Structure I
Amino acid sequence: MRYVVWDWNGTLLDDLSCAIAATNQLLTEFALPPLAGVDAYHQVFRFPVSDYYADLGFDVTPGGNFEAASRRFLELYLNAARTCGLHAGAVQTMATLHEAGVTQVVISASEQGNLDAQLAPFALGEWLEAALGLGDIYAASKQALAQNWLLDTGAEPSQVLFVGDSGHDYQIAAALGARCALYTRGHQPRQYLETLPVPIIDDLREVVALVAAD
């Protein structure tokens, strides 16, 4: 295994509580019922994000309030996320992989400018070859980003491990012929992740063993 592709939100960045707080403030502002904690959030969060917003009660049809809600959520989330740190073991794991000669990148459904701003305080550039985000704020899919990265690097898919916290990460890895491991302390629940045919990890430090095993 020569490459690790990290997801950002919920995988490296411990932002679940911040996302829930911002979501509930958004729901309140739009006169929609708030979510009753992590379990309620886990039951509805999914990709594409437009489907998740529809489940929350927003109008995602043309001319509806989805775009306005997305912009407002981003304001609320970015403010809340200033207090978020990295998950336990993230820095140790990235440093260990770097020392082992593993190429690491972040590929995120976040908009590129927002991703860059969130990464900046953590000074991860020593270990990351690249950090790639989307061109808009609507988080539809990051599959094209991953596919283009794979083509640009010439990486053999079987030598690539995607590490994320959602079914979307698994879907991308499967579509590209790469490996995947899913982390249980992010935006989708263990019960769902365990239905997918990939290793499930509770600690990011487990990634080192997964890379070494292959």
Structure II
Amino acid sequence: MMKLYITPGSPYARMARIVVLEKGMESQVEIIAAKTRTADSPYYGINPSGRVPYLVCDDGFGLEESAVICAYLDHFDGNPLFDLPGGDPSWEARRLEASARSMLDGLSVWVREMLRPENERSPRVIQHETDRAHRMTDLWETEIDRAPMRGALSMVQITLACALGLEARNSGFRWRPQHPKLCAWYDQIAARPSFAATVPPA
């Protein structure tokens, strides 16, 4: 049985958990909460980088980085659901996925900064990521009409939805006002059982 190490609040781990659920792999993948950012955590003996998600395959081989793990899980049964399209359309999907990942990365920095003790937070970092998030949500209000965002569930969609879902962890991330198309898109995705089951804690 494979072991997927996660933390409940990690959007990157959430992506892998969503793939597990969408692929119906609950009986093949054990979800294990890892203790990170703690000195001498036993988890560091499993994954020295201490990052999540981390997948230990049934042969003991370890995989790190959400995109790699999601692709491995998707291809495990030989019937991938989330592969990018072939040919020219793939560049559109790749462009959108890169943009969604950029947004997710910036929001994750913001969340981590807010988890620090108040006297250790960097106002400059917080302002930078706040401004970035505003620009990115404005961008996605127009990009959300692109074909890859409207078809079958894909890694582009999963990545963006996990980024927007960080509103649960950051009260300062108020992206809904003035973004009606993005709200409608997100609320439909968020209603899927795989998303509802993996909502991050506040």
Structure III
Amino acid sequence: MVDRVDTVRIPPKMLGKPLSEVVMELTHESFEGKVDKDNNLTILANEIEPVGHGRIVHGDGAVYQKVKFKALVFKPELHEVVQGKVCEVLRFGAFVRFGPLDGLLHISQIMDDRIDIDESNNRLVGKDTKRDLRIGDVVRARVVAISINEVNYRESKIGLTMRQPGLGKLEWLAQDRAGEGGETSKPKRSSGKKGRE
């Protein structure tokens, strides 16, 4: 939650209505679902109050009213670990919804295994581990690329990876902690002490 002070434009057709109602409606309409200059996505505006008197600009019949409000904002950070739900599975990877945004988990960033595409069941399957990823699975991933679209936040491009220790489908992580089979986070390597005692 952050405190904000900004301005809303009250068109002439709304000037007869109570100021508090008009300001509340216009603040929701003007700021919710929009990306600000710092790439914060405003999810919700709350505790909205007009500040001072409105201003009239010559040649414009509207009133410009300063408002203060609390804003619930969301901003993904590079290298941040997020938890989300797989919302779409495609030939090139899966889209994961976390908060109000979707990130792409490219097929090369899902696991340390070659992946088969099972189109009939709408899932991605590891060739050796047989671990699968499908719609509805909850995953933990790291943000590796961010390109926020300020005009339409739904078209923002966010790249994700699960090919690091502690990341992956939650079910896989639980299996790894329990020592059950399946994929381990890294392939086993030799100790490098060949022939030494």
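A short reminder: the numbers here are calculations on the coordinates, not readings from a lab. Remember, it's a predicted structure, so these values are computed and weren't measured experimentally. Cβ atoms are built from the backbone, for glycine too; each structure is taken alone.
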Handout entry: When mean count of other Cβ atoms within 10 Å over residues 7-14 is computed for each of I, II, III, the largest belongs to
Key = I
Problem - Which of I, II, III leads on relative contact order in percent (Cα under 8 Å, 6 or more apart), largest value - result: I
Problem - Among I, II, III, structure where helix-only ellipticity at 222 nm (-39500 (n - 2.57) for each DSSP H run of 4 or more, over all residues; to 500) as derived comes to -3500 - result: III
Problem - Structure (I, II, III) behind the derived value 49, 14, 10 of semi-axes √(5λ) of the Cα gyration tensor in Å, for residues 47-134 alone - result: III
